[in-house]
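Chemist: Once you scroll down, you'll see the structures, which are given as structure tokens.
Just so it is clear, none of the values below were taken in a lab; they were calculated from the coordinates. Quick caveat: nothing in here was measured; it's all calculated off a predicted structure. Cβ atoms are built from the backbone, for glycine too; each structure is taken alone.
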Structure 1
Amino acid sequence: MEFVRNKTLEKLKYDLVRDNLIKYEDLETAQQVSEAQHVNIGQVLISSGIIAEDTLLKFLESKLHIPYVNLDDYSLDKKCLSYINLNNAQKYKVIPLFEIEGILTVAMSDPLDLFAIDKIVEDAKCEIEPVISSENAILKKIEEYYSSGSSVGQIFIDENRPKYDWREVLNNEELTTSLSDEHIQKLIRAILKQAISDDIHELFFEHVPNGLSVIFRKNSQNVSTGDIPSIIVAPFIARLKTLSNLDPTVSELPQLGKLSFKVDDVALIASISAFPTIHGERISIKIYKPPKKLQDINLDAKKINIIRNSVNNPGIVLVCGSGLCGKTHMIYSILSDIADDSKNIMTIESITKYNLENVNQCELNEHIGFNLDKAMRFIEFQSPDILYFEGINTKEGLDYFTSLVFKNKTLITEFLAENIADLMKKLSLSEFSMFKSLLTCLVFLHSKDSIEVFDKQALEKYFA
């Protein structure tokens, strides 16, 4: 496995000790973790809480006399994206910011990586001026600004067309003078259409003094896109619930439903969660795009073979990544790939996102008592060969599903982790010792265009 280095920190790591920013013992420990987990030492120092990321970046700025740029609220010049292709941007953790008089300013997490700079100069054919920025911030900007190539099931957004705004439908005179189901449904469709156009996978409706705020979530940030006026709130929530097979007369208890809709002739599924608060119900929507075939995802043949070999043998296949990174989408692609008549493949899900051929999908229903506890007690009577269950919430659930491996079952599940170091830290807890030993494959989604796949041999080196 290729070791991920940060040449800047490798050169200056002892200065961190001399400047009393970290202890020498902590540096030695971080170095060992870095080598064992094949991540750069900067990631370990930050994720372990040895030093704050902001402190580390300011330290580098003072030592190198290279400016530090906070990218969180930074708007890039999109014309400069053509200077650096997506693969190199992800590989070298670099993104172009702007170009002035033939000098391209780029944000880098490792500004002393001369090989990366030479490669960028070669491709961009202009002089490079590096600035320092957070690796996570750079990766978020790469995901935000670069668009992936064509693939099956992808919804394409034409950046040259006028930006869609759901408020145009809200301001339509017909809607303000009529509260019919048809007009309310037009408003719901308009909000969902803008979410897809803006590449949003999660949105919320929250009560505010003047009505209902429509909030889009992207890159872990909530952004209000406008308010639905008070006069429309009640019929809007009632219609949204009805379309999602929820009870519109119930507002004091949580409810979970599913909504099917189309955008530009692409059929989509969304989970709808209604949750009571002291200000009124808060509605959460998560949109799931149709699953792709494994070969249509950003995976090479070697990674696909690792996944296929793992699901054909008893053990645990773990799919990890941050929130909204595409974990469920990846799992559905795996299930679709392996589904045939020769094996009994089953799922236990809070909401089934898409119907999968040759897969027995089970949807939990708290209202009739079909909860996870009951599913665990009865699932073995169905003799599943391969079983997918959503995130593990209890120690009992973890122990039960782990025990199925000893009965020659293959388990597929997901786990929330911001990065590999974060995952390793969580799996180091004693309650995960058996679970960890039975892992045969780890799929880690850093972004939709950056996916790592580890087989059992590679994982044993990590956990050694």
Structure 2
Amino acid sequence: MTHLQLNEYQRQALDKLAIASLTPMQEAALHTARKGNDLILLSPTGTGKTLAYLLPLIERLKKDVGSVQAMVIVPSRELALQIETVLKAMSLSWKAMSVYGGRAAMDEHRTMKGVQPAIVIGTPGRLNDHLEKGNIDASTIATLVIDEFDKCLELGFQGEMQQVIDKLPSVRSRYLTSATDMEELPAFTGMRRAEKLDYLSAGGGEDKVHTYIVHSESKDKLHTLYKLLCTLDGGQAIVFCNHRESVDRVGGYLREQKLCFEAYHGGMEQEVRERALYKFRCGSSNVLISTDLAARGLDIPEVRHIIHYHLPGNEESYIHRTGRTARWNAEGSSYLILHNEERVPEYLPESVTDYPLPERVGRPAPPVWTTLYIGKGKKDKINKIDVAGFLYKKGRLMREDVGPIDVHDYYAYVSVSRSKVRQLLTLISEEKIKGMKTRIEVAK
């Protein structure tokens, strides 16, 4: 049970998220924030840092302020969307909104002109844009969060972050999270009376990760990777490559082998990346091939296997990649594919063992779910309830046949049982959703 007293909004948030109690780290963060101190929270990926700063942030929101009260700076649109999703799931009285590059800033501005969000989550460049244009009233922003600060620096956002923070004259509380420590914080963060909570050595998941070496006879590891994936019995796996071109090359080979997978890297269009993540999260694909872009800031809770097709560039990269598995109370496995000329990195745990591959492997079973694309979205007044009701009534699906539903502005995705797809598409081929004829097909 949680030992600290929570207000009604915090209790409601935990209830909506089905969280019975806080972790020691989350309790410590809330306690520190209540003392009036700025907070530097150091903790590995997947340990609940988002909730650790959202709870004190919620505590500082006021009911009588009709403009933005809190700002969360993040390094990527994926993390912005993830945090917005968590806040919406809490069903708070305050509105939350994410802003980021890759979509029209004018659309975001139009949304802001309605009910002003109390919390804005965004990437530094887009936040600067809205602040400079006066779309966000900086005078009422009292709480500032910099999430994954080390990643922000790594991506070169220091100048843009400084510009954002310089435009916020009324900030009273500052929270900064990081998965790595740093000797000195840049002065532009404004954290002068900060208290540091260091959980980097406490339960990052390393002791729950089984680490293996997979030997490849050839420098070209494609066939070795394929055989490894075939031995994992369809468990969710992320394959990390060091370059975008390598992701594409590995994907091309697995496609030739007719293995189900999704690819993910920074050179892909945003909509394509979002679709890949959705299909991986919902189980329509069990394999995600990615650069280190997927090593941080993504909410993918069920990953059982991490495969390093290429050796990580350094220990920090290895830690972040491996942090995608063994999240919370789960266990996971990490595999490094090495050819004879590659050395085992010194930073690997002592418990590392070889993972022998059999001469012959069977093909893994196909995923249980399939993702459907629906050509209507929020702008067409379509919501999750509409999609689910349509599939139940017109498609004759049962509740257990329908998985997560993700509704965007102009389209939606829904996962359905693979065994029911053919029958479903036949049944709904001439049907309308909310009186509208639309394209519904298996997502490419």
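Chemist: Taking 4.1 as the value of distance in nm of label points 7 Å out along Cα→Cβ at positions 110 and 310 derived from one of the structures shown (1, 2), identify that structure.
Modeler: Numbers: 1: 2.4; 2: 4.1.
Structure 2 accounts for this read-out.
Chemist: Match the computed value -9000 of helix-only ellipticity at 222 nm (-39500 (n - 2.57) for each DSSP H run of 4 or more, over all residues; to 500) to one of the structures 1, 2, and report its label.
Modeler: Numbers: 1: -11000; 2: -9000.
Of the options listed, only 2 reproduces it.
Chemist: Can you tell which of 1, 2 yields 15 when relative contact order in percent (Cα under 8 Å, 6 or more apart) is derived from it?
Modeler: 2
Chemist: Kindly point out which one of 1, 2 the value 5.4 was derived from, the read-out being distance in nm of label points 7 Å out along Cα→Cβ at positions 198 and 398.
Modeler: Numbers: 1: 3.7; 2: 5.4.
This figure was derived from 2.
Chemist: Comparing distance in nm of label points 7 Å out along Cα→Cβ at positions 70 and 350 across 1, 2, which is largest? Mind dumping the intermediate values first?
Modeler: Working: 1: 3.3; 2: 4.3.
Of structures 1, 2, the maximum of distance in nm of label points 7 Å out along Cα→Cβ at positions 70 and 350 occurs in 2.
Chemist: Continuing with this model, one more query. Which structure, out of 1, 2, was distance in nm of label points 7 Å out along Cα→Cβ at positions 54 and 238 calculated from, if the result is 4.8?
Modeler: It was calculated from structure 1.
Chemist: Looking at structures 1, 2, which one was mean projected area of the Cα convex hull in nm², for residues 278-413 alone calculated from, given that it came out as 11.7?
Modeler: Considering all the candidates, the number was obtained from 2.
Chemist: For which of the structures 1, 2 does the calculation of distance in nm of label points 7 Å out along Cα→Cβ at positions 222 and 390 return 2.0? Each step should come with its number before you reach the end.
Modeler: On the way: 1: 2.0; 2: 3.9.
Value 2.0 for distance in nm of label points 7 Å out along Cα→Cβ at positions 222 and 390 corresponds to 1 out of 1, 2.
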